[in-house]
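*Asks:* Multiple structures follow.
Here, each number is a calculation from the coordinates, and none is a lab measurement. Please read these numbers as outputs of a predicted model, since none were measured by experiment. Cβ atoms are built from the backbone, for glycine too; each structure is taken alone.
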Structure 1
């Protein structure tokens, strides 16, 4: 059974009203249909405010790198605005269940996955789950990046380091983030995921723990 990592020096956030949480979603200008869907989703959650990240024109032929840099743009903007906690969405997110009016955010949480997947990469051990508290399980080696709650700058720095490494290798960002899960507390709600990815990823992201 996996144990949680102690973060006794971190300020305890406890529960946060949804209206106190910010939202950032990645959507390029040319994805108009996706924009309409994701804006309907995020605007219906009751968040404090939401922001669209329109990735700059990126000539890198590596799609993985382009996506990683788009996430880093969102993280940089949120940090500049001191918008913690916030949820970082990709634009193919759709809801799986009603979003709560209040979200528990444990002091020991580094990242909270609000969407998951059953994808696997040979660089990683199999995905594992362990007890954490009454609201969450700790997850290891899960590949997912379409809906992540980032509690504070510590969590943002974990993603920044992982995605920067992914860019240096031209690999998927969520693989390198998953590699960090054995050192940090990456959590998933016991009640189940709130978001899945539509389209080709639906079969592996719309599932229940």
Structure 2
């Protein structure tokens, strides 16, 4: 029996992942940078996107420069905000929000809520919970021809990392993609945090979602 205060729920179903190395969303991100910092800064971060070739070596070099230059902006709040906003990942958006909404409305405890999300198979590969906090954890991906520091990463772009990076880019997938259906259900003010990821020299990608207290939930 699961404790209402701490538990681990494993989900074996693996949803399809979308590729992040597409020029559309990167150009949108570049426009956000240019609007605030100008074209020279934009070019220094993104370079000539259409000239980035396929293949690990080219993508790794581009990603390394991208991360370094974004860090050098020293504008963490702004960078995280646009990465969350521009996150290109999209998968079963309505279904994921419906599962969260229905689970929240129909559960009698936080443990039951976490169990319902896990059983759906579309919220996260693995779910841990503690008090009113959900921890969404991705299983490592098995990829070939990737970077030394990107092994296990789900992101088709970040998996090419040859050097460990700051946590800025990971907000795209965690707070952005993982958090999107929770914001849809609970509102934009729901607290969602990046915890760790492979490219930050951590464990598998982990996102914390602080679900609001529900009146009538059993405490045990």
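*Asks:* Of the structures labelled 1, 2, which one yields -8500 when helix-only ellipticity at 222 nm (-39500 (n - 2.57) for each DSSP H run of 4 or more, over all residues; to 500) is computed from its coordinates? Let's see the in-between values first.
*Replies:* Details: 1: -8500; 2: -11500.
Attributed to the structure labelled 1.
*Asks:* Let me ask something else. Taking distance in nm of label points 7 Å out along Cα→Cβ at positions 24 and 152 as the quantity of interest, name the structure among 1, 2 where it is greatest. All intermediate terms of the calculation are to be shown ahead of the outcome.
*Replies:* Values: 1: 1.8; 2: 3.2.
Max of distance in nm of label points 7 Å out along Cα→Cβ at positions 24 and 152: 2.
*Asks:* Then there is this: Kindly point out which one of 1, 2 the value 3.3 was derived from, the read-out being distance in nm of label points 7 Å out along Cα→Cβ at positions 32 and 64.
*Replies:* Numbers: 1: 3.3; 2: 2.6.
Here the read-out was taken from 1.
*Asks:* Out of 1, 2, choose the structure whose coordinates give Rg and Dmax of the Cα atoms in Å, for residues 88-199 alone equal to 13.3, 40 when calculated. It would help to have the intermediate numbers written out before the result.
*Replies:* Numbers: 1: 13.3, 40; 2: 14.9, 46.
The structure behind it is 1.
*Asks:* For which of the structures 1, 2 does the calculation of P(r) over Cα pairs in 5 Å bins from 0, in percent return 1, 7, 16, 21, 23, 18, 9, 3, 1, 0? List each step's numbers first, then the result.
*Replies:* Details: 1: 1, 7, 16, 21, 23, 18, 9, 3, 1, 0; 2: 1, 7, 14, 19, 18, 15, 11, 8, 4, 2, 1, 0.
Corresponding structure: 1.
*Asks:* One of 1, 2 was used to calculate distance in nm of label points 7 Å out along Cα→Cβ at positions 40 and 168, giving 4.3; which? Show your work: numbers first, answer last.
*Replies:* Details: 1: 4.3; 2: 1.8.
Of the options listed, only 1 reproduces it.
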